[in-house]
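Trainee: Below you'll find the structures, each written out as structure tokens.
Taken together, the values in this text are just the output of simple stated rules run on the coordinates, not laboratory data. In this text, all values refer to a predicted model and were calculated from it rather than measured experimentally. Cβ atoms are built from the backbone, for glycine too; each structure is taken alone.
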Structure I
Amino acid sequence: MTNPKITLTQGKTTKTVDLYSDAGFELMAELWNKVAFHNRLMYQPTWLGIPIIQYPDDIVMMQELIWKVRPDVIIETGVAHGGSAVFYASILELLGKGRVIGVDIEIRQYNKAAIKSHPLSKRIQLIEGSSVDEDVIRKVKEMIGDKDKVLVTLDSNHTYEHVSREIEMYSQFVSPDSYLVVMDGIQKALWDVPSGKEAWLNDNPLDAIEGFLKRHREWQADEHYARLKVTTNPSGFLTRPVK
């Protein structure tokens, strides 16, 4: 195939790029993200028997991050079925240390039972309550030691207001050489998908991330973990470089 091109027409706008160029890669990834979301592909993977609700590429990136940081504690907001908590716990098990603190406003009994009966449950602690409730924040703080290296992932309510509050409240727990991972910034790009919502264009985690970075110049987005492009977390891996 000689110099293949891809053309996308949206309304009255038409874009044509070389398929194997950087622009072609970006466009194909953008389209894959939209089509994958519409077909609910994130609900397909499981981790060690538990639904994880993540794309395989994002699972690999989180594995890289946890192996690099080697945290003593991973705080996760948004437990759902518990697959992510089990995934994080499995990497910590390989590291021979660490635990996951999972926070969710509601942990259904069958999900709680599946997590507690899992072989890796010894590394998972659960808190039921709103992630932005002051009492929940207090409980999280009490479960972290002074010398613990902490990594945080935020994956609960994806509205701009909620994520903005979460980032401000949970950034305090992140160790200086660790990360704050804010999930599902891709929601901003999915508002025009048939199964999306128009409100997402202005009500999404990505805008909350960008607002936080403007207010807190000591933080920055590490684009290394979005390099695969097929991701729900563009600009979502936040860190404070150690100087």
Structure II
Amino acid sequence: MSENTPITEKLDSRKISIDQMNDYEALSSMLESHSESYMAVRGGLKNIEEAVSEVYFHLKKSDIGRLIYCGAGTSARIGVQDGAELFPTFGWPKHRVGFLIAGGKSSLFEATEGAEDNTKNVLRGTIDRVKITKHDVLIAIAASGNTPFTCAAVKDAKKLGALTLGISNNENGILFRYSNLKVFLDTGPEIVAGSTRLKAGTSQKICLNLISTLLMCKMGRVKNGYMSHMVPTNQKLRLRKEIINNILKNRL
């Protein structure tokens, strides 16, 4: 591989090849590598703090600004998971969440990795349907930092006046050139070279979890550590909501 190869495409040479290990060794090695995800997020914590603050103030300017998650493959699926949970957990309005997914919704269930190269779809199709405005925040996730679909989306969203946040596991990727805010998650090479569904994906999930949870706290949707605005959609959650309401009422 050349010197320009993204770090996420390289093999973690500190370990014996995973396919040469016995089962227990392989599992232990994978688990150990995932611990590096935590350290990567820890290393980017100051930038994450700055990002939450900027996103908060941007969304507070109006009551129509959205959080729009953007990505391809694993990164897109992780973004959708985070965004989809904002309504039931925090009561964040559904119309204030959006998704830009390479290959569309079908890519959430089937691998359509070729879709990430389709920049025409972003510029002339997907972006228009989502109708990004200056009120929105685009959260773009790309392990390599070079995904054409994601980079094109960020570049275009920035031109439209949206606040753009890039999250990547490659410090030298193109994504950061177009992002107003940058979070670098230094997970390094993978134990299976290029398989960013491993520790790179884990770090992205942790990072988004931190960002959205703190943002919802700042938006007043968590009270005394409880999900004060949660939306009960089944019997278990209705009971939880009743318990939370009683606890918060007694603390007033």
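Trainee: Matching task: 17 is the computed value of relative contact order in percent (Cα under 8 Å, 6 or more apart). Pick the structure from I, II.
Mentor: I
Trainee: Given a value of -10500 for helix-only ellipticity at 222 nm (-39500 (n - 2.57) for each DSSP H run of 4 or more, over all residues; to 500), calculated from one of I, II, which structure does it belong to?
Mentor: I
Trainee: Between structures I, II, where is mean count of other Cβ atoms within 10 Å over residues 146-153 highest?
Mentor: Largest value of mean count of other Cβ atoms within 10 Å over residues 146-153: II.
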